[in-house]
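Chemist: As structure tokens, here come the structures.
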Structure 1
Amino acid sequence: MKKFRFNLEPVLRKRKLAYENCARELAAVISKLQLEEQKLSDIQRKKSETISEFERKNNPTTKDFVIYVPYIDQLELSEIRQLATVKQVEAEVESAREVLRQAQIEHEVLVRI
């Protein structure tokens, strides 16, 4: 009687493909995180520049207050929103890393067999 032999190559290829897809997803999410962090940095830079510009005025007038204060407040709100977005994307990165770790483990188990 012949022994049944199961070829694991198709399963191995499928797991490797899943691992590669997870790696691509992680790279995309990391890229998204870098973009969101850059946006946050830009907002913080604008806020800092605006505050410095306002402080450089020797005798600020009421008009200056009316112009600068709401704009600075708006930048602070934008900064808070962007910070929340960055934290959300950081959570997505961690989730994608965990999925990649699982896919790597599944792939390595089959490679060792």
Structure 2
Amino acid sequence: MKRRSLLADLLRLSALLPLPLAHGIGAWLGWLLWLIPQNAPRKLSARNLSLCFPEASPAERDALLRQNLQETGKLLLELGPLWLWRGERALGLVRGSVAGEEALADAV
């Protein structure tokens, strides 16, 4: 029960942040995961990258790993805004053209 409450609180907190700040914090959290050698997200991502890019050098895979974990951190902090913001506010962040925009508008 406490775990669910903590997750809900984190989602609500991330929804209060401006999206660029949430992205910055998420990227920082991903960077921290990259720095800590023995953690589950890092180990899983490293394994997946080694399977997907066997020809890449260890340095190339490590750079991809860092980027992957940073993007994952951003995604996690985007979930609160995506789930809790009104549709108009979230759609206001979309820039440029979107393929299938009509279907998206109909769904919202």
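Bear in mind that the values in this text are calculations on the coordinates, not laboratory data. Because the structure is a prediction, the values reported are computed rather than measured. Cβ atoms are built from the backbone, for glycine too; each structure is taken alone.
Chemist: As an exercise: FRET efficiency 1/(1 + (r/R0)^6) of positions 8 and 64 (r between Cβ atoms, R0 = 30 Å, to 0.05), calculated from one structure in 1, 2, equals 0.40. Which structure is it?
Modeler: 2
Chemist: Shifting gears a bit: I have 2, 11, 13, 12, 10, 8, 8, 7, 6, 5, 5, 4, 3, 2, 2, 1, 1, 0, 0, 0 for P(r) over Cα pairs in 5 Å bins from 0, in percent, calculated from one of the structures 1, 2. Which structure is it?
Modeler: Of the structures listed, the value fits 1.
Chemist: Quick check for you: by distance in nm of label points 7 Å out along Cα→Cβ at positions 32 and 48, which of 1, 2 is greatest?
Modeler: Evaluating distance in nm of label points 7 Å out along Cα→Cβ at positions 32 and 48 on every structure, the highest lands on 1.
Chemist: Next question, about the same structure. Comparing distance in nm of label points 7 Å out along Cα→Cβ at positions 56 and 88 across structures 1, 2, which is largest?
Modeler: With respect to distance in nm of label points 7 Å out along Cα→Cβ at positions 56 and 88, the highest-scoring structure among 1, 2 is 2.
Chemist: Further question: Taking 51 as the value of relative contact order in percent (Cα under 8 Å, 6 or more apart) derived from one of the structures shown (1, 2), identify that structure.
Modeler: 1
Chemist: Tell me which structure, out of 1, 2, gives -33000 once helix-only ellipticity at 222 nm (-39500 (n - 2.57) for each DSSP H run of 4 or more, over all residues; to 500) is calculated.
Modeler: The correct label is 1.
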